[in-house]
Structures are given as C-alpha cells and as structure tokens.
Structure P
Amino acid sequence: MLYDALRFLINIVFGLLVYAVLLRFLMQWLRAPFRNPLGQAVSALTDWAVKPMRRIIPGYRGYDWASLLLAWLLQALWLVVLAMLTGGAVSGTLAGLVAVLAVVELVKATLWIIIIAVFLQALLSWVAPDGPLAGVLNALTFRVLTPVRRVVPPLGGTLDLSPLIVIVLAQLVLMLPVAWLEQTVVQLFR
C-alpha cells in the first residue's frame, strides 16, 4: 500500500515535469505563442531547469535542444527511480535500457500531447474558437491536421473529420509500432 502511494506520487511529479518540458520543446519548435495561460504555466514549471541548461546547450536551427535533453534526462531519471523502487539494481544493462526506453517514452508522450491538443482544439472550436488557448492549440496541431485536411476535406463544407482521423492514427501508432518498439527494447536488454 505504501509502495503504491509512493509510486503514484513519483508518477505525478515526474509526469508533470516531463510533459511540461516536452511541451515547452514542442511549443518553441512549432512557434506556438507563450502569451496564454498554457504557455505561462509551462514556463513557470520549467524555467528553473531549462534556463541553466541553455547556458550549456544552446538552441540550434529552431530547436530548443536544452528542453529536449532535459525531457530525456527527466524521463530516464523517472525510469531509474521506478526501477529502484521495485528493487532493481543500477547496472550497465539498466543504464542502456533506461537510455533507449526514455526515448520511446518521449515518443509516447509526444503522441499523447498531439492527441490531447487535437481533441481540445476540436472541442474549443465549437465552444470558444477565439479563446486564449486557440493560438497555441492551432500551432501545436497545424502540422498534423493540414496533410489530413488536404486528403479529406470537410463534409458538407462544415464537418471537419481531420481531428478524428489524426486521433485514430495517433492511437494506432501508439498501439502498433510504439508498443512493438517498447517490447523490443525491453527484450533486448533482458
């Protein structure tokens, strides 16, 4: 029971940090505005760690490498803490597994961010299309929705199915190649 509570707290803290830092990377890469409640929350949660890392690892070609590396390091630390909690010894094999598995987990987190952003954008387009999150959600989803919109135009001129298609495709990517990759990585390090 204590183990479950501790694992829950670890997952909450690390999950919040990893997703916030990864979202910061995605927002900067996709040129999403930070002058909104989400951007301000992401900055407040991550500035303490990202700003010092930028002195060591500067951005290059529009990518905030410090944020991406920090997301990977936090994800790797999260996996190590969970492994130690279950009694796993820190070894070279564990280090290799954690390094590769952290990348897979970041891919999963990125897909979940896309799914949530597309869902929220579709929902807010009905309720509050000009709300404070419209700009950031538009920036986060534009690159994934535009190719689908070219192939599947709105039905009747108004019913846009592209968000549904993107969510289904992202779920399929999570279920098939990403799950396979995760299993393969774990089997390689056994």
Structure Q
Amino acid sequence: MNIVYWVILCFFSASIPWALIIGYLSTNQDIRSVGDKNPGGTNTLKLAGIKLGLLAIFLDIFKSFLPIYLALNYGVDSWSLVLISVSAIIGSIFSPFLKFRGGKSLSVSCGIWMAISSGIIGPIICIMMAFSHLIQKVHIWTIIFGWIGILLWVILFSPNLEIILLWIINFLLVMYKHKSELRQRIIFRDWILRSKV
C-alpha cells in the first residue's frame, strides 16, 4: 500500500472521537463539559461510569494501535513509520470531526507505541505512571514519567534515529497540548516529605 494511503488511514482513524461518541450516546451529554474539558476517555469515565469509560479509553488506544500494527506487518520502513505515526497524532489533536479541536493524544500515543513495541510499552507506561502517582501529586508529572518509560524502552531496545525522532515529536506535541500545566512544579506526597525529615 502506498505510504499516502497509510497516512490518510492513520489520520482519520485516530481522529474519530470515540470517547465523545460513547459519552453522548450513553448520557446524552458532552464529555467536554466535565473534568479538563478534553474529549478523552477519562472524562467519559467521569460522566458515564467506569465500564463505558474503560471502553472509550480502549477504543482511543485501539484507533491508533490497529493501523500502525497493520502498517508494520505490511512492512513499512522506519521513516514511513514516523510519518504515519505523526499523522495519527495530528489526527487526534486536530480532529476534523471536532472542528480541528481534538484531544491531548495520550491514548493515541499509547496505541502507537504499543504497536511499535508489540505491547511491551503498555506495562512500562503503567508502572512508571503508578510510581509517579505514588511519590507526587501533579498530573503533568505523571504523564512525563510515562514518557520517560517510553524513552527508556527506545534507548534499550530500538535506539535508532527514526524512533528517537518519533519520540521527540510525539513528546513535544503532547506537551504542547498540556502547555497550561507545564508551569506546575512537582509536589511530593506527604510520606516522601516525612521521610526526608
């Protein structure tokens, strides 16, 4: 399949706002009215409950995982992988179905890296984010810890220029969507502070 077709497929697949659709069909409400106003699975969870919230998160991950997985099995080269992965991220952030005001691309990014790593990165992200949540309270730093986990996998198992470049582009785009939170300093949990005394 021509690389242009993969780019188009990944862009439009990742741009489908499953979390918003599930939230609206189940509650007749816009999930962007709660939480951080983002059309993502976390707000579906808050509005529609844990089962539908987890379904929304799964579909938001799967909508990038599937086309990237298929492209890899088709045999796309590393530079093409970068291009189609970035197109999925952009499709999520600037969704044409949401007047180009999409989500923060966390689930889509997770799906991309799970496809690239054959699923290995999923548990790594969970462990790093759980560790971050255990020691500190600030959401953006939990996200950054997850990205450090992805970077560790890249360095250890796929340290080539193309994949490192993809990580950098993906990280910068996600941080752009979280720019309002980047001013927040890390706040350690009380048990950490007590242990320092």
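Given a value of -23000 for helix-only ellipticity at 222 nm (-39500 (n - 2.57) for each DSSP H run of 4 or more, over all residues; to 500), point me to the structure among P, Q it was derived from.
The structure behind it is Q.
When you work out volume of the Cα convex hull per residue in Å³ for each of the structures P, Q, which one comes out largest?
Between P, Q, the highest calculated value is found for P.
If we compute distance in nm of label points 7 Å out along Cα→Cβ at positions 11 and 35 for structures P, Q, which one ends up with the highest value?
The structure with the largest value is P.
Where does the value -0.62, -0.85 come from, among P, Q, when log10 I(q)/I(0) by the Debye sum over Cα atoms at q = 0.16, 0.20 Å⁻¹, for residues 51-114 alone is the thing being computed?
Source structure: P.
Where is relative contact order in percent (Cα under 8 Å, 6 or more apart) largest, in which of P, Q?
Largest value of relative contact order in percent (Cα under 8 Å, 6 or more apart): P.
The numbers here are math on the coordinates, done by the rules we state, and not lab data. A quick note: this is a predicted structure, and the numbers were derived from the prediction, not measured. Cβ atoms are built from the backbone, for glycine too; each structure is taken alone.
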